[in-house]
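Take a look at the structures listed below.
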Structure I
Amino acid sequence: MSSAIVLPRFGAPEVLVQSEVKRPEPGPGQIRIRVRAAGLNPTDLKIRRGELPFVPLPAVIGYEVAGVVDAVGPDVTTAEVGQGVAAWLPTLGGYGEYVVTDQWSPKPDEVSWIDAAALPASAEAAVRVQRQLKLQSGETLLILGGGGAVGVILTQLALAAGLKVISANGANDDRLLRDLGGIPVRYGEGLAANVRAITPSVDAVVDAAGLGGLAEAVELAGGPRRVLTLADAKNAEPNGVLLSTPGPDSAPDGVGIVLELLAAGKLRLRDSVVYPMAKVAEAHADLEAGRIHRKVVLER
């Protein structure tokens, strides 16, 4: 048996409870990870509230972790017991003491457990949209929400690939985006005019925040063909833009790509807010109430 934070029913943060569960065993091609830290994402809140009812209950949610390989299944030759890894978990389980997965990346010693747990979902998403939009050197990319976890990584990947990056973000993130090499502009009414004060149009747009602006994004890009959203399912179809979600076009190798760049000092993350795993309900409540505007990591 092992410990896990379990979601027995949908509801408020208090429904999350610590319980004993059967320790998972790795199957062919899988490893078992003893979790050191797990990322908390807005999607976790949606699952907990019952907005994504495809998750069967009871469930151990959470889809990004960092930890130590505890066991390996048959046919695994690229991991060994005792190795540090980070993983993006399409099948969930991150709030558990142990998790099994067939997708993982080695954690360089230079990367902390907290940073390794903070990046898998954002790294996968950033690399995924970079590929989906076929971003090329010399182009201009507009990111709606460039100061968020995905936006910060995507900004740096795009700049390194030779693109110009404009970020629609809150004023508190202006300095960060400028330090990274991006050009910050304001969200909300006047977004199109704010961007046009810098450039007449953009080549591609990624909405990483879901706070509006898709219609303006389509206008700025000259149509919806190279506009996508990661976070605004409601307005994607009405504006004719792609809702990018993990699936056949996923980029699990993005985790390893970003880990290596981070270890080499060629990429940075935003600082995370860290909670003990035992206070996961408090972390959910604080994120839900808007008291936190940074990445949340749960530490065991």
Structure II
Amino acid sequence: MSWKPSASIETLQQRAKLNAYIREFFIQRDVLEVETPQLSKAAVDDANLQPIQANACDSPVYLHTSPEYPMKRLLAAGSGDIYQICKTFRDGEMGKRHNPEFTMLEYYRLRFDLKSLMDEVAQLIGDYLHIQRRVELSYAQAFNQFAGIDVFTIDDGELRERVSEFVGAELSLSRDECLDIIMSHVVEPQFPKHALVFIFNYPASQAALANTFVDQNDNELAKRFELYVNGLELANGYHELTDVQEQQARFNRQAGKMEHSRPMDQYFLQALEHGLPDCSGVAIGLDRVLMLKQKVESIAQVVSFEFGRA
């Protein structure tokens, strides 16, 4: 009967315990819990994320795809270390691992480099899921080991040929889109099971809002990691970009990839211009964490009412 919850009451009780566990984790570390608006007059700059548009007070607004921009405004205003558990919205994302409305933990730690943040995320998630084994691979190592691809030397034509078996040969895909398909279809399924698998040092073209650097082989890389457990992507972390001019340039590049223009978040850019402290931040999908805890296959089994019953 569709009026009933899609998750069991036992699972909803476990969700409450997860939230309590997270809050206690950050209380012990003196990290401030905050709330930021879910409605914004500006939209996310990432062309890969589709915001949900609404209307409020006769003005177009967007449900946020993450609380990143307003949380960084708090950091620039002097909040110190902060975290937030919130509902997040992304259009067009439906499936066993996706729901248009989902729950995210996002947090920022001042003066943490990427390694320090990875260590803390490993403790937060590992202790909750009772997983102690940890595997760390660079993005290039993962592609070389599991797909036999050198991501920095393979040419675009060969890369498109590799993905044609998954999506057909007629699609016109960018280099990063091809890499994403190989990651999801070839690399991720081979990650070790029952382990915290951290993938780091992404190509700079996938930096999003992360700092970049040049390695000893003159490859430009992003100070970014993702965490996987049993094939599920759980977390996406950055050593955060603080350069407002570089951020504006990235916004402009993303705008060029979009079919329809989106209003840019000028408040966020003003906060960066004022000065974002050196920090690292991470977004963690709590529904997926709960899926692993409860050993279920579908996100519908861990939310009170999945989209079809909303």
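A value of 16.0 was derived for mean count of other Cβ atoms within 10 Å over residues 76-83; which structure in I, II was it taken from? The correct label is II.
In this comparison of I, II, the computed figure 14.5 for mean count of other Cβ atoms within 10 Å over residues 4-11 is attributed to II.
Each of I, II could give semi-axes √(5λ) of the Cα gyration tensor in Å, for residues 180-235 alone, but the derived value 23, 12, 10 comes from II.
Of the structures labelled I, II, one was used to calculate distance in nm of label points 7 Å out along Cα→Cβ at positions 188 and 252, giving 4.3. Name it. Label of the originating structure: I.
Thinking of I, II, which structure, once relative contact order in percent (Cα under 8 Å, 6 or more apart) is computed, gives back 18? Computed on structure I. Once distance in nm of label points 7 Å out along Cα→Cβ at positions 12 and 124 is computed for every structure in I, II, the highest value turns out to be that of I.
In this comparison of I, II, the computed figure 0.50 for FRET efficiency 1/(1 + (r/R0)^6) of positions 68 and 172 (r between Cβ atoms, R0 = 30 Å, to 0.05) is attributed to II. Rank structures I, II by Rg/Rh (Cα atoms, Kirkwood Rh) and report only the one at the top, that is, the highest. Across I, II, Rg/Rh (Cα atoms, Kirkwood Rh) peaks for I. Can you say which of I, II returns -7500 when helix-only ellipticity at 222 nm (-39500 (n - 2.57) for each DSSP H run of 4 or more, over all residues; to 500) is computed? The structure behind it is I.
Readers should treat all values here as calculations from the given coordinates under stated rules, not as data from a laboratory. This structure is a prediction, so every number in the text was calculated from the model and none was measured. Cβ atoms are built from the backbone, for glycine too; each structure is taken alone.
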